[in-house]
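Quick note: the coordinates plus some simple rules give every number you see, no bench work behind them. These figures come from a predicted structure and were not determined experimentally. Cβ atoms are built from the backbone, for glycine too; each structure is taken alone.
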Structure 1
Amino acid sequence: MSGGGDTPRLQATDLITGWRNRPVSQLNHVELSRGQCIVLAGPNGSGKSTILKTLTRQIKPIAGSIFLNGRPLDSWSSSEFASKVAYVPQAVEIYRRITVQEWVALGRNPHQQWWSWQSSAQDLQTVERALEKTGLGALREKFMDEISGGEQQRATIAMALAQEPQFLLLDEPSAHLDFRHQLDLVELLLQLREGGMGLLIVLHDLNLISRLATEIKFLKQGDNGIGSVACAGSPATVLNPEVLRTVYDVDVSILPDAASGLTGFLPTKAWP
């Protein structure tokens, strides 16, 4: 599969992912274009994060093909790839004493020449916009190991935005965020999607999924221990009690809220 055409897209076909050649998950097909938000959801252990790590070149696929903008994924240099695809993991490791602003500025590395030791005016403006979008302006001089886990997560999202990628892949970005910052995150991701960025997100919270996704792929671990897509489609077609019971083995009440126009999801009963 080569993709063809000039439309930026990230595609995978017949993908098998795993560790040390042990399959963890399989994905027959995914195609992410700009302006889309595909959410990988489903129970723990179904291989969602492993798929994300494979698509972001953190680990190699066991089988299958992955193309970015019509080229095989492994044909891109590290800097080329980072200028197109940004990855936000579940947690970050801080290897040295570094401020929030310096951390975010690392996202500009793919756009700098190797001999350049100074940030350009464009670099500085891009970092400033990323700090503003993630609400981190007041924390710019704080050291990364002095701020909370949720603030570190936001700083890593800001670093990804500073890359100015075509595609942003996030692994449970709301995990460490309080309610206010979850809402801020949803608003930011919606703005990015509407601005033409392609988003691929691993999420558990059905309330956030219903607001963000243009497509949902529910994964579930099979009897063979390998996760695969149990159901896929738009939120309108797959966020219903029957599908959710099949995927999660729980009953879920779906509660429309007239005041906001939003829909809430409440797990009510677990099945063996």
Structure 2
Amino acid sequence: MNPPANILVTGSSRGLGRGIAVKLAAAGHSVAIHYANNRAAADETAAACGQVAPSSAQKFPVVGGNVGLASDRERLMDETLAAFGRLDALVNNAGIAPRVRADIIEATEDIFDEVIAVNLKGPYFLSQLAAKHWLANPGQSTLKGGYKLIFISSLSANTASINRGEYCISKAGLGMATQLWAVRLAEAGISVLELRPGIMATDMTAGVKEKYDKLLAEGLVPQKRWGNPDDVGLAVESILGGAFPFSTGDVINIDGGFHLRRL
């Protein structure tokens, strides 16, 4: 039996990241639980992973840092590799909403810079660190099909919200980052995919629940329900399990059909 694969899931202290981490733990993987500020929440995720893990060989180290800062990214990767010895996959999930939602006519550069640093620059350059590790250690992954890189973006990658333009731009940028890394890493047999969640029930959307409950009931999303962390976790689990061996650079929508054009 192969040893557990080692996965780093950024932003896994809560929300979609926690859902991803728990699904991967249940599938037999070791998961590095990353947090930016809330260590207690990360510990809760690690405990939840331990409860569903089928093997005592699995590990769930907790690693902290701001992915928007180069020094924190380097430390995050160093601590993950020190805990595991090898990294099989990186799931770039960490992201923030703007502190203040403002019409793009009034939006400020400081909030733009914050969002872009965490949501786009962070995953882009964290992927660079992972890629360098993989290229220096070819053929060592225990995952079916080898090393894998996943970007978690959003329906905001191609849906304009003029009161959070910086968020939309950051997620659209992840779409191109996926394509760039897919092209660069294909010859090394490393697949790169983008998951594009829709309207998801997480802490980030708790404040607009009533608004979206109504819109969902009216058919904004064809499946007429909220998405949840399990929906995204199942998709990540299937990718890491080798379910897409001839796909790279692609977008997988997890949005209940929101992206469909309808008359």
Structure 3
Amino acid sequence: MLTTRSVTGLRADGNTRIITLDDGSEIGCKIVLIATGKWFRTLDLPGVDKWNGAGVYYGAAHTEAMYYKDKDVVVLGAANSAAQGMLFLARYARSVTVLIRSEPDWSTYLDSAIRTHERIRLLERCVLREIHGDDVIAEVTIEHTQTGQLERLPAAALFVFIGQRAQTDFAADLLRRTDDGSIMTGLTLLENGKRPAGWQLERDPLPLETCVPGIFAAGDVRNGTRHGVAAAVGDGDAAVSMFWQYLSTI
């Protein structure tokens, strides 16, 4: 078992699957199970890293919400996760200003609750341009994209809900993925009934198997999965039986 190591590459050599680690070392094996999950899309702003976990949060946990009680906070995002986050934060914050790049894309029942909430203000067609502060965040600069006008807003914290991306860049050159990096598996790999290019086995890919035989994906990293711990555990359990099916073919 290896800990505190990141995977930087994955390749196939015959029936051997080779994993490259961040220290340059390599591991050869017959089977690989990718269960790296997804992580939040992060802000692309100069100097934002110093605020991560100290004013910029990807999510809205109870501890952070309580810490900013009676303060002004800003939320980025327009999907259901952002909507649920802002309603939760509004229980504690003095004000919740929501920056939306275009238009909201959350459920109707959430929209009704948000638009009638006295502490929530929606700013559509706005983007974040800069974070200001010394030891703590004090303000943010936003741009109104339709006019180009810049505006500074008070903000003690920034809560970001701009989606997630599968942690699969290490396999980008080998496996078929969706636009968000999720790994395609099973019958979703078939095109017009044809197996993936380079597939050499006389069977279709197994339900959790990728376009490379012997490499499997489980949990949120897999395209089409039902997100959540229970689904991920189920994938992992099912993958074990598929390992034996694969081994019987090589």
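Given structures 1, 2, 3, which gives the highest value for distance in nm of label points 7 Å out along Cα→Cβ at positions 32 and 80?
On the way: 1: 1.9; 2: 0.5; 3: 3.3.
For this comparison of distance in nm of label points 7 Å out along Cα→Cβ at positions 32 and 80, the top structure is 3.
Taking 20.9 as the value of mean count of other Cβ atoms within 10 Å over residues 40-47 derived from one of the structures shown (1, 2, 3), identify that structure.
Matching structure: 1.
Taking distance in nm of label points 7 Å out along Cα→Cβ at positions 16 and 120 as the quantity of interest, name the structure among 1, 2, 3 where it is greatest.
3
Identify which of structures 1, 2, 3 gives the largest calculated value of Kirkwood radius over Cα pairs in Å, for residues 104-231 alone.
3
On distance in nm of label points 7 Å out along Cα→Cβ at positions 56 and 224, which of the structures labelled 1, 2, 3 is highest?
2
One of 1, 2, 3 was used to compute helix-only ellipticity at 222 nm (-39500 (n - 2.57) for each DSSP H run of 4 or more, over all residues; to 500), and the answer was -5000. Which one was it?
Derived from 3, not from the others.
When mean count of other Cβ atoms within 10 Å over residues 72-79 is calculated for each of the structures 1, 2, 3, which structure yields the highest value? Working shown, then result.
Numbers: 1: 12.8; 2: 17.8; 3: 23.2.
Top value of mean count of other Cβ atoms within 10 Å over residues 72-79 goes to structure 3.
Using percent of Cα pairs over 22 Å apart as the calculated read-out, with 62 as its value, let me know the right label among 1, 2, 3.
3
Supply the structure label, taken from 1, 2, 3, corresponding to distance in nm of label points 7 Å out along Cα→Cβ at positions 88 and 208 with the calculated value 0.8. Present the calculation step by step, with values, prior to reporting the outcome.
Numbers: 1: 0.8; 2: 3.6; 3: 2.8.
This value belongs to structure 1.
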